[in-house]
Structure P
């Protein structure tokens, strides 16, 4: 197996001495990495996994990749690599993790609530996913600038709505609908961002690094209270549950994809959605699949 060496300098980004720029063609990566890869197709992107190398690549169109992920800890997702990254990675002529730990003043926050920060060089960002000082992964992508903005005082205040609302009996079902309306179709606003919410929330300090291993009560309550107007009901044609869905990543900072906090208990809420014809499930009790199929909604496990 080829030893992988990444190097980001003032003027270049290379993998095994081959110069690269984002987005990177899949064929080019294959020629450099010289290892077998798996392809996992998700609803909104395609993930390529080189199991023996501990490297993942994310693509929107299946032709070029927008980011790379080096896994330093084994994950439980279907796209997680079977082995961790054991290659070399140099940043400005120094081992990247050593550089990160000894140059705190050079870390750049890429988004509101980014407690880890990234290193940026040659218009490439290297972001570190760490848990209590233990590195779990490193993400490499084109640097798009810093997105920290002032948060409106009322952004996450639940407001009264003067229109008919959908009355849900099952929280898990409601979350699957929010995923479609808020993150897939982007018509339910505001689009919830966990890091932003933590900064916005003033009733107490929420420490994501300590509390992110369990659902945060204030976040869960926000989604329970969030009104869903009936006018959106006809927009729902399918439900697609996946451990990597944005809604679940917002609810649980350090989620692994196997949690059962949001299982759909029953399919009664499907009655609100006349155009719902298909459901792909992973967070649901066994009975839900049959109930949906009996209602004429073609359903299967992911």
Structure Q
């Protein structure tokens, strides 16, 4: 018997839980019900259900599912999904329940055990969803095309408050954009509105490279005295950065020596940025939220002074 799902607001978490509970004892029945329950879901909803279900499978369930070709194929597909960058839809989704389920699925799939435990215990955590953007975009001033989501499962609330964010630096902070003669240090940066140089020279070419926070899980606490005259948050342990060593505005495997595990320390904060109307994110690698919505972000945090932050590279 299949679950009757509300087409407007399907209870994806219940579908995932039912599959995980049935998989060990009755794998064929679980697979049949899974197909029936998910056939009408959207691709985002189906991916969410898969992440939620996969996170609940114990070794007995995996062994039982692996005993058949359909079960093995499903497990292989779910493992492949874990290795791929997730699709990031425009958030929030139609309902709070769907938004929370989507974000929880990402945390369960990609967070550290500490972050996963915090989520399961209903503690507040933050999820950063990054859509890669060139540092040269918007004349180097950054773009608010990422999301930071405040997840709160306390007291059964299960809320997901979504805020526009920038998780990558703008080229306005790159030494390559600095004036040199009648041009710039790097001609590719001629259109950038230069502010000042930040970063670290990773490859010894004499140019400091801007960096972004590498995807992963970090633990943040309240930053003493705040930042930019407002409340802000700082990692409690050394962060890992990626640096644009070839200067093309992107952070990828084409950048020699791009991984910087030490020099950034804990200086990639979460803090307020310029307003959305200003067109400037103020990010030199920090996670910034527009000043016009920052009060709502702080209100959603309440008095919480420490939390896990799970940052994911999506598309």
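All of the numbers you see were taken from the coordinates with simple rules; none came from a lab. Since we're looking at a predicted model, the values are computed, not measured. Cβ atoms are built from the backbone, for glycine too; each structure is taken alone.
Out of P, Q, choose the structure whose coordinates give P(r) over Cα pairs in 10 Å bins from 0, in percent, for residues 19-82 alone equal to 23, 61, 16 when calculated.
The read-out comes from structure Q.
Supply the structure label, taken from P, Q, corresponding to FRET efficiency 1/(1 + (r/R0)^6) of positions 43 and 99 (r between Cβ atoms, R0 = 25 Å, to 0.05) with the calculated value 0.95. It traces back to Q. Identify the structure, out of P, Q, from whose coordinates helix-only ellipticity at 222 nm (-39500 (n - 2.57) for each DSSP H run of 4 or more, over all residues; to 500) was calculated to give -5000. Corresponding structure: P. Taking relative contact order in percent (Cα under 8 Å, 6 or more apart) as the criterion, the top-ranked structure out of P, Q is Q, with the highest value.
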